[in-house]
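Each structure below is given as structure tokens.
Where a number appears in this text, it was derived from the coordinates with a stated rule and is not lab data. Fair warning: this is a prediction, and the values are worked out from it, not measured in the lab. Cβ atoms are built from the backbone, for glycine too; each structure is taken alone.
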Structure I
Amino acid sequence: MSALRKYGTCFFEQYAQISLSALLGSEFDCLVNRDRPDLQSPDGCSIGIEVTRAMEESRKAEEQLLKDVAGITPGSAEEDDLDRIVESGYAYGLKEGKYIGVKELSYWSMALPLRRILESKVSKAGNGLYGHFRKMGLFVFSRENLREMEAEGAMNYVISLQKYLDIRYNRLYLADVNDLFVCNLDDGLMPSSRLVRYPITREQRREFYLEAVRRQLH
């Protein structure tokens with residue numbers, strides 16, 4: 001087991017699978033946790049999705065991250081939310097992303113800024129690190145709220161990075177607490193039809209969180 005997995009990557013991989021299934025449909029229901037890539041269809045060849053994270057690279061972001069550890073950040077969180085955060089060690093999705101659980105801290109502390117993580121993951125996919133799948137996806141969690149223009153910029157950057165690669169991602173999923181941006185990277189599409197934004201409600205965030213936590217405890 002890699003060092004990163006100690007920091008709760010499975011929580012995020014499962015959160016990604018839960019949100020994809022709920023927002024995009026049954027195609028993602030049966031994805032399982034594996035390695036390289038993190039989520040795969042049971043047959044090991046239909047769907048493969050690598051899950052990673054990105055955050056702003058700045059001293060301010062780093063300081064805020066350290067202040068956001070569960071139970072330290074001041075606020076008016078509901079008692080049951082705080083209890084769940086402290087008990088599970090995970091907080092993603094609760095209270096509009098204002099908290100970080102203690103098990104998440106190292107996960108986010110080691111995150112790269114979005115542009116650098118896209119470069120790294122596209123290069124690794126192109127080199128065959130994640131194998132060959134009929135549909136390949138890259139799912140990126142963001143600690144920052146993303147605007148549509150930022151998601152579009154990230155999408156166009158990935159398209160340019162993998163333009164001449166034999167192994168490419170078909171989809172880019174950009175997730176912050178409030179939205180999932182789904183970017184279609186396939187050739188021959190009009191720019192206006194490539195990106196779809198799926199808002200995530202407070203109720204959905206809570207459901208995704210509780211199910212991801214439940215899976216950690218079983």
Structure II
Amino acid sequence: MSNLEFRQIQLNLNAAVGPLNDVRRMRIMDAVGEGFNPQPVPIAGAIALVNPLSREALFLNENQLQYTCDGMPAQFSPSRVESLLAAVRDTLLLEDRFPMVLQVIAHIDANGSAFERTVEAFTPIPPTTLRGYFPGLRGLGLRITFEETPYICDLRIEPLFSDPAFFFVQFNAGSQQTAQSLAAILDDTTHWLNRLQGEMNDVIQEILGA
């Protein structure tokens with residue numbers, strides 16, 4: 001079985017951004033530099049900037065600052081992200097203290113049917129018995145929640161229903177009750193990403209019977 005591969009990495013910072021008038025929007029666009037283009041959003045008072053070449057996006061509203069990158073695999077550069085978010089922070093005169101939520105979406109090649117493998121791996125009930133209980137069963141999901149202060153973490157593994165040749169993995173780590181500097185947040189984000197591709201990947205492989 002293949003190792004975990006990142007598809008999307010998203011960093012959400014709770015921030016007292018305040019109203020985003022036209023002047024503040026222009027200053028934000030100047031701060032992040034060329035390559036980011038404004039996109040329409042269905043949320044009043046929000047701004048979305050997308051860089052199609054680097055596959056990055058920034059989203060802001062009155063209470064949130066969000067960075068997203070995606071790709072196959074997603075390329076996350078802590079120094080790049082810190083530079084972008086620091087530019088926005090300084091432009092908006094925000095305090096350098098943020099509660100944050102990290103969300104990571106990843107895929108794992110199932111080397112077969114992820115539907116079948118989850119039915120075999122995620123419960124001690126024999127697959128034939130389980131299918132008797134649930135006719136038309138397609139697959140199972142596993143959710144693991146744990147706490148590592150200041151983070152509440154959530155790891156989910158299930159078949160990728162749009163393509164059952166892959167497992168879908170989602171990991172969230174939130175420090176909603178603890179505000180940290182941007183530098184500390186990026187250090188912790190790097191730590192979690194390394195763990196996901198290291199020891200946590202090994203645990204996932206063991207759970208899936210690789």
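Quick look at the values:
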| quantity | calculated |
| --- | --- |
| FRET efficiency 1/(1 + (r/R0)^6) of positions 33 and 121 (r between Cβ atoms, R0 = 30 Å, to 0.05) - highest-scoring structure of I, II | I |
| Computed 13.1 for mean projected area of the Cα convex hull in nm² - originating structure among I, II | II |
| Given -12000 for helix-only ellipticity at 222 nm (-39500 (n - 2.57) for each DSSP H run of 4 or more, over all residues; to 500), calculated: source structure among I, II | I |
